[in-house]
1. When relative contact order in percent (Cα under 8 Å, 6 or more apart) is calculated for each of the structures P, Q, which structure yields the highest value?
2. Which structure, out of P, Q, was FRET efficiency 1/(1 + (r/R0)^6) of positions 23 and 127 (r between Cβ atoms, R0 = 35 Å, to 0.05) derived from, given a value of 0.25?
3. If mean count of other Cβ atoms within 10 Å over residues 47-54 is computed to be 10.4, which of P, Q is the source?
4. Of the structures labelled P, Q, one was used to calculate FRET efficiency 1/(1 + (r/R0)^6) of positions 55 and 71 (r between Cβ atoms, R0 = 30 Å, to 0.05), giving 0.90. Name it.
5. Thinking of P, Q, which structure, once Kirkwood radius over Cα pairs in Å is computed, gives back 21.1?
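Only the coordinates and a few stated rules stand behind these numbers; no lab work does. Owing to the predicted nature of the structure, the values given are computational and were not obtained by experimental measurement. Cβ atoms are built from the backbone, for glycine too; each structure is taken alone.
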Structure P
């Protein structure tokens, strides 16, 4: 914390002599930072040498990478460095080589990112829960929020799923009890009748035609629901 801000990964991990900088920034700390997308301010992301935090995490911690990185900027012992220099071999930073090898690694899914943030920080970035591009389209189409459909009325509204429970009536009829939230931190329970073709998962965004009963709350059919963001 005292050494921030860091311009790039090399500055964050190594001192001016190429020695490992930190005594307490261990593999667990680096893993947590990557899982919450905490390093996007580094130049490496802007220049394209790092495409995403999953790629970076693998470069830092897969196999014996962490132990190799701790040896120094080049991942070599002093004698190995001396031998390569004497032979006139090109010496490149170990992390740069590893990142290049992992350049095709795809990022975590939105759902995975949300779950990791929730697990590590007990909170989730608003732009991750409610992607700006999706919210812009919702606004353009003038779609109301589920919670704004008045009691005693039927309407169309969007919501984010925060919890899903599969229930059965006494007659064995299946329905889904969905905890719906919005970007104003409001929550309500929605009953969705029927069996959906696709799983209704936490953190997905939906739009649905619903009925709002003053006594029973919101209800709909799974066939009147459409997923916006998976």
Structure Q
């Protein structure tokens, strides 16, 4: 990444310094110079072996101050539960017809997918399409459930899903630079306290367009 804005922002960060979490939460706001409300992103390299099934990291967490982004929720449900899903506030509701439509058009217009257990065998048709995008409902993430109202409310606000990538890194947006530094810090602390990982090798905090800030573990 280059440009005058980025160059000036980079001068605010000492490249070799490991910043205390409180200082990093405040500094990330100062290094955000784009003309839009950038996301605050965390990138965590895990000290585990991703080839071992018992060391796969995936789950969800409720951030106390949310992410600053409203999410469109799709509910894949059987016909008898469509009214319930709509009442719960799901933005898109459907069953087999919705699954077939997405399969044919390969178009996604939602940020979170929730499904009832009964719909999962039929939704498997979209696994190869939704899976790589991190949108395939999964019991471990709380997106396979019969409690549609609870799931919709949680995921539309501050509940986010995390998963390590092939490089053994978790990338996650934990707020917006418009948040005050205390809110960013609170979200970050809850994430680190909840994440079920025995070892984290490194943490980088940044805004969408800003330089990386190394956080002291």
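1. Values: P: 13; Q: 41.
Greatest value across P, Q: structure Q.
2. Details: P: 0.55; Q: 0.25.
It was calculated from structure Q.
3. Values: P: 16.2; Q: 10.4.
It was calculated from structure Q.
4. Numbers: P: 0.90; Q: 0.55.
Matching structure: P.
5. Details: P: 21.1; Q: 18.7.
So the calculation was done on P.
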